[in-house]
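Bear in mind that the values in this text are calculations on the coordinates, not laboratory data. What you see is a predicted model; the values in this text were computed from it and never measured. Cβ atoms are built from the backbone, for glycine too; each structure is taken alone.
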Structure I
Amino acid sequence: MQKRKMMILISFVLIIGMILVGCSGGNSDDNDETTPPEGNGVIGEPQDGGTLTIALSASPKNLDPVKYTGTYESQIIQNVGDTLVAYSMDLSEIVPAIALSWTVSEDAKAYTFKLRENAYFHPGEYQDGRQVVAEDIKYSLERSNQLSAMNRLDMIDSVEVVNDFEVIVHLPEPSAVFLTALTNSGNIIVPKEEVDGWGDDFGNNLIGSGPFMLEEFKLDEEAVLVKNEDYWAQKPHLDSVVFKVIADMSQNANALRTGEIDFAQNLTGEAVKIIRDDATVELLETPGLHFAYIYFNQMTGPTSDIKVREALIKAVDTEELVKGIYQYDEAQPAKLPLPPGSWGYDASIEADVPTYDPEAAKALLTEAGYPDGFSTKLYISNTPARVKMATIVQQYWKTSLNVDVEIMTSEWGTFSEIASKGNAEIFAMSWTWYPDPFFFLDKIFHSEAIGSLGNGQGYNNSEVDRLLDEALVITDQDERAELYSQAVKNIIADRPGIFYSNENVTWGVSPKVQGLVQRADGSIFLVNEEVNVWKVE
């Protein structure tokens, strides 16, 4: 990786769109409540009590922060635990969390964090709710560095404990995204006693220092959280939160309308229309930091040939595909492996993406040695949007290229394991994260990510690696954007996949739910220094 000294602090990302269900108030002193959110839909003063029931469209597999691979787990994890620093709710800046303040060394290789003294872990089986101290930061960050399934902290070297409330994180080289990486729920601070005590079962018994405590986790059914009365930011209004697995979108919509649930996230299909047309509930939509894609195996099989990959791309009309999947405007057609909401997005590269041309696709496949087509497997998770997409693509490839596709559908945990290990001939999923291009491009296309869920298909281009590495160690956002633009141009030239849609963040919400903030990254935060969701009974 190329090294360049950073002489100024990191420039953070631009403000991106969001929707507020009641605007959040400012920060407060420790343990004091924030100013109640005001604005659209707010009913009276905040109320204490009640249970908020949230529907998840797929089942979380494991709540251990170093093992989780999908947003379904993270929605739970980030309400149970705290990270060292956090994103503000409008994603415009990094703000304090467990760390009250931090400084960066002149060479940008050492970050010194001063910790708050009023953060405590939830009582568990192996500790009684003790204070969070520097040793916990060291343990948690180094654990993530060594064990994270998504390589979330692969940029750190070690963590040095100065005293109980001060740590220094050492990086082998400057990283323009280190603080942002710390905000991910995979890097929440956890107590070593509980991890060691529970062993492989820690994910089912997650302990953190966040606003809610995990009371029960039933795989494929629900996770039950109860409030942490002593949360350092502010006492939660809600007594409890239930994350309930309801995979069927129509069932999601009906459950919201009947009051069985209060909040449905990731709505798609007819469920969007149902909620949009029902005056008794509310549909919240905002463009997401997201793209959905079909990724071709670069290492083995027919798709290791770039001509085959280009033929498969040219054989699909992505605009018609998006219309077929998202019949109620839940998404826009995409072309690039970055969402338009990212500051690194370069629309000029869209012209480099192959256009729909089934005749040219057939010719390319013949040149590659498959004049009569071939058979392959397309792996997807069992969400309605992916199933619909796979069915349409299956027909495109059969009609245009005589490529027979067997659709391999499974629940998220099984799918993610197959995809991450490179065992899928072709797989399809979506990616959503922060505005910084690093969290898309490095995680999906850097060779160091091979073997993780992002780069399970073995994409490997040394020039792309060089550009991504250089972008990681400079501070000027315009310079970084230019490097990312060059990287995307190279990636598109390699024809690694079909980047077909940018989905909206689409939530269905009962009017009883107040103070909720919808973020462009889709993250659900119920209590922090900016928000404190409540429910009108």
Structure II
Amino acid sequence: MSLATANIPYRLVYELGNAFASRLELDPLLELVTQKCREVFNAEGASILLLHPESNELYFPYLADVNPEVAERLSRMRFSPTQGIAGEAFRSGHPIKVDDTSTEQRFYSLIDRHTGFSTRAILAAPLIVDERRLGVVEVVNPIGRTAFSDDDLALLGLLAESIALAIHNAGRVDQLRTSEQTLRTQVGALRRDLLAHKLLDDIVGTSPEITEVLRLIGSISASPISVLIEGETGTGKELVARAIHRMSDRAERPFLAVNCAALSEHLLESELFGHRRGAFTGAINDQPGLFKAASGGVIFLDEIGEMPLSMQPKLLRVLQDGEIVPIGSTRPERVDVRVISATNRDLKDAVDSGAFRADLFYRLAAFPILLPPLRERKGDVGLLAARFLAVSSERQRKVIRSIDPEALALFESYSWPGNVRELQNEIERAVALTPSGENIKADRVSEKIKKAVGEPRVEKKNGSGSHHANGDLRSARSKFEARYIADILAANKGNVSRSAKVLGISRVSLQRKIKEYSIR
């Protein structure tokens, strides 16, 4: 005869209550509760169902001794408190005993279909603290008996009071720890960000291309839609992401950036989604991860095209369901984060080659913004150079007010493969070489730029031989570029994607040039 079938053992209730209260973390507490309930009631199974505060649905926060595939399905399972025996106990606020589920209309059989388990008899008791209903504790299938007794029902009702109080306290402790860890993660990320990035306050430029980018930023900032920023390395993709954040209603919340190419798959998953203590070697504390730390704000995923294929379904789940699952946990956690991503790759090509999931691409690229390379917005070179000159002069504590026309002409003629970042570095170098009180002269421009620009020697034949063609450098470069692009396209039989790879530019940039030069 088990203890539960005798008169109610109040000493056992007291001892278990103390044991439950000593667990200040939710997962260890739920593990102890389910284990002790199975032992005390000599039952095949025990479980806790908690009420999700946002969806107002019951779910399984902890699953023990369950096949991993079944556990995964159950961890995502939600059902209304109006369903099943658990729902009845939750709504009524009283323990319930069911001797034979085959004759019970309230029995919710979907869970058995998910697990392959066969439930014959059930005890269910509500978990209530200060009139607040947290969930339900269930015990199923007594061993060696056909049904539970009335004493069993009374005992579970008493234990439910201790369980509910312990869950309530563990939840408060968990909230405090999460808040502390979230704050630490935010401060650490922001500190790293301040040290690693010296960004301009504003996006500089008046060209039609950059004006269109600014228009798109203004139109999309107030929306929660996902944004994909496309552009070559050095075009200022993170600057655009920060501008979107600053103009949005999330501006007072965190902006946390992570470079997907800089971390291994395991570290990237932990960085984004967090981990539970003991999830892997070295995980000595719970870590909320950036998605938790950025609550209410923005996550910027730079180099998203480098995210490992096995990680992509987990990111897709965040975008679709607004839920993360930390490493070492089976319990989904809700997050409210806007995702802005950036890439210097052609993600459509990556989708075609199987290196990037199509469903994730279309989620991320709900609103694409293409940043033009600096060579396609030559009219902005002077403005950018002037801004970088002011910043660099102040940083180096020099008085350098302008750039000589000859030096500026070199800058405007150069193709800037490194884009805005390369221009910034070039101005920084020139300021370092220029004495205070002087302007930046052409002889302080790097040899790399002077050699690349060179002197145009476009020759034209006439009756007396050949001579240098008249015309400015920009026109000559445009003619050469048009001919070169046409030759590359012809060599690749008109295939734009292959030609873009040969040229080292994006497919979108090549299509723009084809239209600009009326090629084909």
Structure III
Amino acid sequence: MDTLNRRIDNIIETEGALILGAGVAGLFAALKLAPYPALVVAEGMPGVTGSSAHAQGGIAAAIGAGDSWQSHADDTVAAGAGLTDPEIAKLVARDAAARIDDLARFGAPFDRAPDGALAMGREAAHARPRIVHVGGDRAGPEVMKALAAKALDTPSIKILQGFHAIELAMEDNRAVGLFARTGSGASARLVLFRASAVIFATGGLGSLYAVTTNPPEVRGEGLGMAARAGAVISDPEFVQFHPTAIAGGIDPAPLATEALRGRGSTLIDEAGRRFMPQVHAMAELAPRDVVARAIHRQIVAGHSIFLDCREAVGETFATQFPTVYESCRAQGIDPAVQPIPVAPAAHYHMGGIVSGRTGRTSLEGLWAVGECASTGLHGANRLASNSLLEGLVFAARAAEDVKSTGLSKPGGALPPAPERFQLPPLPQTLRDTMTRLVGLERNGSSLREAMRRVVRLEQASGFEPALLNVTASAKLVIAGALMRHESRGSHCRTDYPQTAVKGERTFITLKLVNATAERVMAETAAEAIHR
């Protein structure tokens, strides 16, 4: 990509690490880099934007009595449906306790037992209670609040708001920075941030779907940017749908945390009948993909599905799960005495930019951490409460690796962004296409039609960079799903319902994806001529 020849309004030399994203992975990487300098570029206010601030369940760590990191690793591998890298699972499980200690030192107010020890909850597919929470269901916002406060108080960290990154700057096949826009209309500017180390902490792609728990800014642009620059992508077809988003037409859909099922809440239909015991031995605590598909199939069959917390939580709901309680009350539901209407919603992307134990990607100069990365931890189906943990573990490892490359002292003063770039909303046709054709259950016909629609949208975009990043991510998901001729974990092909004997990860580039798209379009043209 010959991007360095375009008109640039300003060049900012970043002598430390340049971090794109101010969620848990981005801020934690900046803090772990200290006292080495870090410039964090973000669209919105650190601590409140992105998926991290919306996380409810908590963080998994085998620190309770009788638990072990080996058990945590085993549960992670089992949930991954044959695609989790066992060595990565061990690495993350071993590092978990140290990362929880870091968060506690940074001020995260974890829930405590009467004896002062961390209180531990249990969630789906975990053998033991090992989830640390904050305020019952406020782990995300409270952890982010603590990290943001610590980052803003750390001299080596500078945070720039209001910039929207659109493209990696590449020189001699190396990432040397980012192009970003700020302002709008006549005041819009293109800025080049140059840096010797670029860390992507850009989150997932849930908002590519019309029904999602993710905020609007989580739309796969970091993944698309890396892919457009030539990065290798892994397992893009694996999109996790949370089983229990609160049904009610709100976008994004509020979440009813998995901790509610961990406490004994049950799933019922409109007649009060449970159905999960007939689906899986672990019933409501089965892996997320199993529960989500079971609910989806009940809804397709004409049933309304509810999460019944009346007996398991009851009158303590407002104090034990305040976030869910407020979301329910906003829709006229009292979850202490009424079942909560629920439906699956796009929630987490297991695939992403291929990265190793230190966060390094296939592009020299680029590291990736958090949900935008693919480490091999999640496989085909992420284990509950491993998401924030993965971001923390690999943010710390990436920071150490970046420091080993040698960083300079901080550069000069940074100019403030005159105003936040006004990002156009995603086309509803794209979101509807992904939900209807690339959702919980797919097939070859639906995936080819989805690819056709995304390609046509891309062709009509006028090569708007932000949209090209989004359509690149959508095409990656579709192409990966077309390539995987089996059903495994969160990926369910109704035309290939069986699971292959041996699971293999998908490794793909945008060049290969575009070749797949060209074949689909050519087949469409040939079919039209034949008709």
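See the values below:
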item: Label whose coordinates, when distance in nm of label points 7 Å out along Cα→Cβ at positions 100 and 244 is calculated, return 2.2 (choices I, II, III); result: III
item: Entry that produces 32.7 once mean projected area of the Cα convex hull in nm² is calculated, selected from I, II, III; result: II
item: Origin of the derived value 60, 34, 21 (Cα extents along the principal axes in Å, for residues 292-403 alone; candidates I, II, III); result: II
item: Structure responsible for -10500, with helix-only ellipticity at 222 nm (-39500 (n - 2.57) for each DSSP H run of 4 or more, over all residues; to 500) calculated and labels I, II, III on offer; result: III
